[in-house]
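Student: So, here come the structures, one by one.
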Structure 1
Amino acid sequence: MAKSKGRPKQRGSRYQLEPQRKKKVKASPRWYGPLMLVLMGIGVVAIVWNYTRGDQASNTVLMGGLGVIAIGFFGVTFWK
């Protein structure tokens, strides 16, 4: 009687008895959310202050304020 060849064995693979567990997402520290809000607030205050100075308004202060707001929004995207 002829012998059965059976299934080809794959090297390094094992049967998975239970599914892989999902990693728990770490929550952000309690100070992270308020810090992002403060950063965005500082940016808004810088822009308003720039335009209330009258003739002395500068693009540097405006870009700095917009940059701080952008950093705040970018940080909020990572808040969990």
Structure 2
Amino acid sequence: MFQPVQQLVLVAVLLALPVLVASGVFECAQQIYGGLGPAFYGLRTSLLTLLLMALWCIKRPEGLKEYSPQDLGRVLGLSWRRM
């Protein structure tokens, strides 16, 4: 389900998503790692985050602190709302 958004930062990397899916990287990771077991985010979301970090030229997970969690969550397709 998509909702209208005024500005979506870093959204251009989503153009690479069909290429990532067609490459078979997610199926290969599923075969190698199986799953992450009971976790808040699964293998697919974690792998997608790392791949998008590479496309955004973010070298370390600590580099994500420079970006808004809401913007990154929207690009990754994760719902984030203030309660």
Structure 3
Amino acid sequence: MILHVEEAKYSGNYSIWVRFNDGLEGEVDLSNALDGEMFEPLRDIDKFKSFKIDPIMETIIWDNGADIAPEYLYEILKIK
């Protein structure tokens, strides 16, 4: 199955609640994923909160071009 983020909502600090096309849902803490040139600007909480779901990639993206693979988000939820 190809994973897609169907819904995402900001849930505080650097966490986003996500729901996948297979029904798995929950809160993903991305505070440890904000390293590197594309992600460091997202340490500004206002920039972090400005994410959206890209209708083509079907995952979370930001205006600066950063995106998080749905598989990565899914694995974080499965580990919980």
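Student: Can you tell which of 1, 2, 3 yields -16500 when helix-only ellipticity at 222 nm (-39500 (n - 2.57) for each DSSP H run of 4 or more, over all residues; to 500) is derived from it?
Tutor: 1
Student: I would also like to ask the following. Taking relative contact order in percent (Cα under 8 Å, 6 or more apart) as the criterion, which structure among 1, 2, 3 has the greatest value?
Tutor: Answer by largest value of relative contact order in percent (Cα under 8 Å, 6 or more apart): 2.
Student: For distance in nm of label points 7 Å out along Cα→Cβ at positions 22 and 62, the calculated result is 2.7, so let me know which of 1, 2, 3 that is.
Tutor: Here the read-out was taken from 3.
Every number in this text was worked out from the coordinates using simple rules, so none of it is lab data. The model shown is predicted, which means the values in this text are computed figures rather than measured ones. Cβ atoms are built from the backbone, for glycine too; each structure is taken alone.
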